[in-house]
1. Can you spot which of I, II the value 17.6 was calculated from, given it is mean count of other Cβ atoms within 10 Å over residues 39-46?
2. Thinking of I, II, which structure, once distance in nm of label points 7 Å out along Cα→Cβ at positions 15 and 87 is computed, gives back 2.6?
3. Going by distance in nm of label points 7 Å out along Cα→Cβ at positions 151 and 191, which of structures I, II comes out largest?
4. I, II: which one has FRET efficiency 1/(1 + (r/R0)^6) of positions 23 and 119 (r between Cβ atoms, R0 = 41 Å, to 0.05), as calculated, at 0.75?
5. Who wins on distance in nm of label points 7 Å out along Cα→Cβ at positions 71 and 159 among I, II, i.e. which is largest?
6. Given structures I, II, which gives the highest value for mean count of other Cβ atoms within 10 Å over residues 7-14?
7. Among the shown structures I, II, from which was the value 26, 25, 15 of Cα extents along the principal axes in Å, for residues 31-78 alone calculated?
8. Where does the value 1.08 come from, among I, II, when Cα Rg over 2.2 N^0.38 Å is the thing being computed?
Structure I
Amino acid sequence: MFTGIIEAVGHIQAVQVNAQGARIIVSTGSLDMSDVKLGDSIATNGICLTVVAFDSNSYSADVSNETLTRTGFAHYSVGQKVNLEKAMLPTTRFGGHMVSGHVDALAEIVAVEQDGNSIHYWVSMPDSLAPYIAEKGSVTIDGTSLTVNSLAEDKFRLTIVPHTTEQTIISSYQAGSKVNLEVDLIARYIERLLTHKTAETNQSSGVTRELLARSGFIK
C-alpha cells in the first residue's frame, strides 16, 4: 500500500525484455535505499513492483506481460524518468490517499493550461472508469496522489501547484502524454458493496446508498 506522495524521481537505467515480460533496472536518484530488502514493494510511476535485486543507488524488478499491456511500461525506454515511492509503514504520515499500485488504465493528457503559478492538466477519462472519478475526489497519476478539480463528459481536470511540479515528473507532461491512472480504491469497494448479490440467496448485501449516505460515506 502507498500514499501517492512521491519520495524521489528516478529513471530507467536498463530494460531487458524476455518471454515472460521484462526486467528493469531503476536508478533511484535521492530515494533512501537504506531500509530496502529483497521482496519489498516500490511504486514506480504508480506501478507496484517487487524488488528482486538492489544496491544503494538502484533496484531491479520484473515486469509481467500483463503490466506491459495495461500500463505505460510498454512505451518506456532507457532514460525515462519515473516517480518513486516505497511502500508505506504503519508510522508513515498519511499525506495522500490509499493507493494500491494497481493501475486501472493508461490515460492521456489532452490539454495543458497555465493559470497563474499553477498548471491545469486535462486528462482523458475512460468510460469504464468514469463512475469512480468524482469532483474533489482523489486519483493517482503515475503514482502521484492528486485531486480532481473539475469533470467534463470524457475528461477531468487536475490543478498542479509548483511544489508538485518540482518534486515529480509532471513537468514533462504535454498534450498527448500517456499516464498511468489508478482510481480511488474506496470508490471501487463501495460499488462492489452496492452491486454484489450473493450466489446462494441472490439477495443484496444490505448495504444501500441510503445507508452509506447516513453513515457519511457519500453525499
Structure II
Amino acid sequence: MRDLSSFKGCPAPQPVRLEGRFVVVEPYGRAVHLEALWDGLGGMAINPLLTYFAQPDFKGIEDFDAWLSAVQKGGWVTEVFRDKATGKVVGMANYMRPDPANGVVEVGGVAHGPAMSRSPLATEAHYLLARHVFDDLGYRRYEWKCHNENEPSKVTAKRYGFSFEGIFRQHMLSKGKNRDTAWFSMIDGEWPLIRAAFEAWLDPQNFDDAGRQMRRLEELRAEIAASAT
C-alpha cells in the first residue's frame, strides 16, 4: 500500500511525446495535425465514429477545428497517435479533468481511426498513456468514462484493465439527450500487474508471422495475477 502521509499532489499533465514499437503518441499541434487527424478519422465519416461524443455533429473540418480548440482551452491535453509503419496520424485521446492535488486524471475524447482497427496500435498507445500517468507523473487514479450505450468503449476499457465502477444516471447532456455515463478506473496499486500484462502482450514473441496476437491481454493479466498469489 502506498504511503500517502507525505503525498503533495502530482504535476498537471502536459503535452508529451511517447514512443513505442508500433505507435508514436505526440502532442496535437494545429498546423501539423489538423488535416492529418481529420483524414485519419475518416473525414466526414468522423460523425458516425464519434456517435457517442457529446458535441453536435461536425459539418466539416472547420467545426472539428473549433471543437479541438475549445476543448484544449477548457483544459484537455490532446495527444494524437501516429502509426510508425506508415507515418500517418490514425487517432487521438486526451488527458482530461486533471486533479493534480489528489493525483487523479481521466483519459477521454478517445477516437481510433479505421487504420487502428484490429492492430496493436491502440493497445500500445493506451499503454504508453497510462504508463506516463502512473510511472512518470505519479498519479493515484486513472479514469475512463463513456456513454453507457457505447458497448465497444466499455469492452475496450475492461480489456485494458480498467475496473467498472457504476453508472452515473443523467450525468450530462449529449446531442440534446440525457446521457448515462459508465465509469471505469485503474489505480496505482493495480498498475504493476496491468503494466506487466501490457508489456507481455506487446512483446514481439506474442505475435505470429502475420502479426496476429497469440495470447489475449485479459488472459495474460489473469495469469500474472494468479502467479502472484
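1. For mean count of other Cβ atoms within 10 Å over residues 39-46, the value 17.6 is produced by structure II.
2. Working: I: 2.6; II: 2.1.
Value 2.6 for distance in nm of label points 7 Å out along Cα→Cβ at positions 15 and 87 corresponds to I out of I, II.
3. On the way: I: 1.2; II: 3.3.
The maximum falls on structure II.
4. Numbers: I: 0.75; II: 1.00.
Computed on structure I.
5. Working: I: 3.1; II: 2.0.
Result for distance in nm of label points 7 Å out along Cα→Cβ at positions 71 and 159 over I, II: largest is I.
6. On the way: I: 18.2; II: 14.1.
Once mean count of other Cβ atoms within 10 Å over residues 7-14 is worked out for each structure, I has the highest.
7. Working: I: 32, 20, 16; II: 26, 25, 15.
Answer by label: II.
8. I
Every number here is computed from the coordinates shown, using simple stated rules; none is lab data. Note that the structure is a prediction, hence the values are computed from the model and not measured. Cβ atoms are built from the backbone, for glycine too; each structure is taken alone.
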